[in-house]
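Colleague: Multiple structures follow.
Just so you know, all these numbers are worked out from the coordinates, no wet-lab data involved. These figures come from a predicted structure and were not determined experimentally. Cβ atoms are built from the backbone, for glycine too; each structure is taken alone.
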Structure I
Amino acid sequence: MLVKREDIRALIDVIHHSGKTVVTTNGCFDILHVGHVRYLEKTKSFADYLIVLLNSDKSVRSIKGPSRPVNNENDRAEILSALRCVDYVVLFDEDSPRDLLDEMKPDVYTKGADYTMETLPEADIMKKNGTRVEFIDFVEGKSTTKTIEKMQGV
């Protein structure tokens with residue numbers, strides 16, 4: 001379910017008040033593939049509720065270039081929301097979810113295993129808010145970029 005950014009803190013308060021936990025992760029999730037699904041399923045295993053922070057179209061263009069995203073933010077949000085492991089989706093316009101993560105203060109935050117606490121841009125926010133960080137291995141050979149290259153015959 002897509003939740004407005006301005007409503008996310010109140011939702012987390014309700015979840016915490018009921019004694020449940022929140023895990024979050026972020027990404028573009030442009031062309032969903034098995035790597036994304038396994039990553040999100042593993043992320044959900046760390047808490048009761050999974051909230052995906054989804055880069056808006058503006059954010060994806062800024063990070064990936066003018067030809068991306070392939071799928072618009074509303075389609076990407078709907079597809080993510082259809083996965084049984086995803087409870088909520090929140091869009092953000094910035095290149096980084098730092099401010100949103102600071103507002104949310106999730107119990108757990110996941111990132112790909114290509115990061116460490118030393119290289120994680122959000123590490124200071126996680127430490128400040130007492131958020132546990134889990135790093136998840138990627139599925140070898142699975143990425144949106146590789147999917148696009150295969151479609152283009154590259």
Structure II
Amino acid sequence: MLSLSLNGRPVTLDVPASVSLLQALRGPGGLSGPRFGCGNEQCGSCMVLVDGLPRHACTLPVEAVAGRAVTTVEGLGTPDAPHPLQAAFLAEQAGQCGYCLSGILVSAAALLRRDPDPDEAAIRAALEPHLCRCGSHNRIIRAVQRAAQEARA
């Protein structure tokens with residue numbers, strides 16, 4: 001049994017300590033936002049926040065997050081009250097297939113939390129671990145810039 005805070009709620013997961021955080025989130029955690037892409041920290045589709053910092057859930061042992069706060073894309077906002085990034089991504093049509101977006105959104109949220117006015121270079125650096133196979137990179141950058149601008153306004 002492993003206890004942690006998942007998207008702001010205390011949870012206990014009955015999983016072996018050897019499984020990855022991604023397996024625990026998608027299995028007993030019942031979430032579908034974090035995705036399995038490569039399993040080697042090369043694509044970023046599994047990215048989640050652990051104590052506010054982006055981490056690859058595909059290689060992180062679940063035991064490493066015991067007692068910590070884990071946030072997935074499901075914890076950023078709701079359909080009725082979307083996170084500013086979620087609203088900006090919709091407004092900019094920044095996703096095509098959407099497979100990569102959950103990881104990109106949590107990494108961008110971490111960036112905006114530590115730097116509410118990032119320049120394009122900072123956005124690109126924060127999103128560098130993410131691979132968007134659809135080629136939506138320019139729209140993704142614009143969406144993060146838009147969310148930052150709207151949050152400051």
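Colleague: Of structures I, II, which gives 29 when relative contact order in percent (Cα under 8 Å, 6 or more apart) is computed from the coordinates? Don't jump to the answer; show the numbers that get you there.
Modeller: Numbers: I: 29; II: 24.
Here the read-out was taken from I.
Colleague: Let me ask something else. If we compute distance in nm of label points 7 Å out along Cα→Cβ at positions 21 and 53 for structures I, II, which one ends up with the highest value?
Modeller: Numbers: I: 1.9; II: 1.0.
Largest value of distance in nm of label points 7 Å out along Cα→Cβ at positions 21 and 53: I.
Colleague: Please compute mean count of other Cβ atoms within 10 Å over residues 61-68 for structures I, II and give me the label with the greatest value.
Modeller: Numbers: I: 12.4; II: 15.4.
Structure II comes out on top.
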